[in-house]
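Some structures are shown below for you to check.
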Structure P
Amino acid sequence: MTEPLRCWPTTDPLYVAYHDEEWGRPVRDERLLLERLCLEGFQSGLAWITILRKRESFRAAFAGFDPARVAAFGDADVQRLLADAGIVRHRGKIEATIANARATVALHDAGETLAALLWSFAPDVAGPAPPSLREMPASTPESTALARELKRRGFRFVGPTTAYALMQATGIVNDHVAGCVVRDAVEAQRAVVSR
């Protein structure tokens with residue numbers, strides 16, 4: 001029996017579940033968006049499976065990515081996190097996560113949401129399905145503009161490539177390849193959320 005087509009080859013059950021059930025599915029929840037934003041930053045320079053395997057430890061270490069709780073982290077928390085072998089111990093990425101939580105709280109204080117900000121950069125017209133992973137762009141004009149706006153708002157570790165990976169992961173764009181087993185289901189979910 002032939003395996004169904006997925007965007008990237010894997011037999012790792014964790015990776016298969018992430019691809020089939022999460023990647024590209026539209027996300028509007030503030031906590032989940034902050035988590036995805038920060039984990040995309042932590043992934044920079046690493047394989048995504050490394051982050052997936054540590055995700056529960058990240059959630060425990062960063063208070064479930066509750067923006068208000070993480071925004072209150074101080075120097076003692078940074079030291080605690082640098083000693084936590086369950087996460088990626090990179091001072092810049094840890095400090096960026098705290099800064100990103102503070103920037104999210106600042107959005108809320110201004111009557112805005114992270115969801116509205118991120119989704120405002122969705123392309124007006126959905127592009128065609130990429131034929132393969134090789135044909136997916138690393139960044140787009142929209143992700144470049146999003147990265148610029150996030151930085152202006154105080155977010156860190158959010159360059160155009162990271163911003164595009166976030167857009168892909170949270171369904172702001174649907175980059176499931178042509179013929180992917182979940183592409184149509186993801187597009188149907190996006191159509192409902194985008195209304």
Structure Q
Amino acid sequence: MQIYALCDQSLLDKKHLSIQMYLNKIAKYNIKILQYRAKNSSKYEIKQQLTTLRNAYNGCLIINDYIDLAYLCDGVHVGQDDLKSIDRDIAHAVVKLRNMIGEDKIIGISTHNKDEVLQSNELDIEYIGLGAYRQTSTKSVSNILGQQLDDIASLSTHKVAAIGGVTMNDTFEFVTYNAIGGGLL
């Protein structure tokens with residue numbers, strides 16, 4: 001199992017943790033990808049945190065949603081609604097997104113069902129986040145895939161990060177990364 005760490009600023013604030021404290025706590029894990037998510041922070045604060053992360057973390061750093069800050073990272077992760085805000089046609093949105101961030105950056109997108117996974121197979125992206133696997137305390141989710149997640153993941157031609165309530169003990173046959181947030185702390 002490879003770990004895709006979700007560093008959620010709201011959770012760090014709730015637990016009174018700095019970015020450096022967070023990195024110290026997760027240092028014992030072999031983190032392949034670290035996604036920074038800050039839904040309630042200013043762009044200035046996010047930029048500061050990304051700079052701190054980039055200076056202290058040598059792995060693959062992904063920003064959630066903030067496409068214009070992708071230059072500080074190795075790539076960006078966006079949701080279906082974020083893509084639709086770029087272009088109503090998801091395929092066109094990904095082409096535009098690729099043009100915005102560059103060929104050398106990673107694009108990951110959220111998927112929630114079989115149709116979205118099959119659609120993602122035609123896109124110029126590096127991975128999908130698939131879920132939610134189960135309910136999570138860091139984000140409100142209405143679509144719980146449970147045991148179906150692995151079957152749906154088997155349809156993807158991209159690497160798959162299982163998202164939403166995933167733990168260190170969860171095992172999947174067709175998932176590349178267990179995306180874990182608060183469970184690492």
Structure R
Amino acid sequence: MTTQPPDFDDLVGADLEPAERDRLHRMHELLVSAGPPPKLAAELGPAPHAATVHVLRRRRARLAALAASLAAVVFAVGYVAGARSDDPDTWDVVAMTGVGAAPGASASLEIFDLDDAGNWPMELKVEGLGPSVGGSTYELWLTKDGELAAACGAFAVDADGTAVVPLNAPYRFDDFDKWVVVEEGSETPLLTT
């Protein structure tokens with residue numbers, strides 16, 4: 001059984017320019033002479049069943065999810081390991097209690113490992129230290145023989161009497177007796193070790 005190719009005029013209509021009509025007619029003749037494509041070889045077998053395609057898609061989706069999870073774990077481990085290497089380790093934590101005009105106040109001074117320049121980075125956490133008289137700041141000092149000897153920084157507190165302040169001390173701690181917090185311009189301790 002042979003099939004007659006479609007008529008060219010039925011395919012393109014009559015409203016074409018002559019040059020375009022000639023070009024399309026040549027293409028039509030080439031396609032007709034080439035004939036229909038060959039049949040799919042029987043040895044390839046039938047097309048895959050829809051269930052098989054679904055299983056393959058699910059398998060790909062699971063592999064993609066596994067790869068994404070693995071990438072997230074590797075990123076998290078790298079982030080945690082990198083973050084730890086940048087943070088100094090704690091060398092000591094010093095507790096301070098309120099005295100004199102600040103009996104309910106307290107503080108914790110976390111001293112980190114000595115840095116390459118010879119500074120001791122620190123973080124002072126203060127609670128219950130009211131606003132200073134006259135609005136001045138507070139100062140952290142090291143004392144020697146009961147006298148203020150080495151300043152380690154100044155800070156202010158929030159209205160609720162709290163502060164978390166990064167400070168540093170470029171001193172040898174064994175040269176001093178203890179830590180105190182005083183109001184700027186005063187030598188009377190408000191917090192002491």
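Have a look at P, Q, R and say which one yields 16 for relative contact order in percent (Cα under 8 Å, 6 or more apart), as calculated. Value 16 for relative contact order in percent (Cα under 8 Å, 6 or more apart) corresponds to R out of P, Q, R. One of P, Q, R was used to compute Kirkwood radius over Cα pairs in Å, and the answer was 24.9. Which one was it? Label of the source structure: R.
No lab work stands behind these numbers, since they all come straight from the coordinates. Note that the structure is predicted; figures quoted are calculated from it, not measured.
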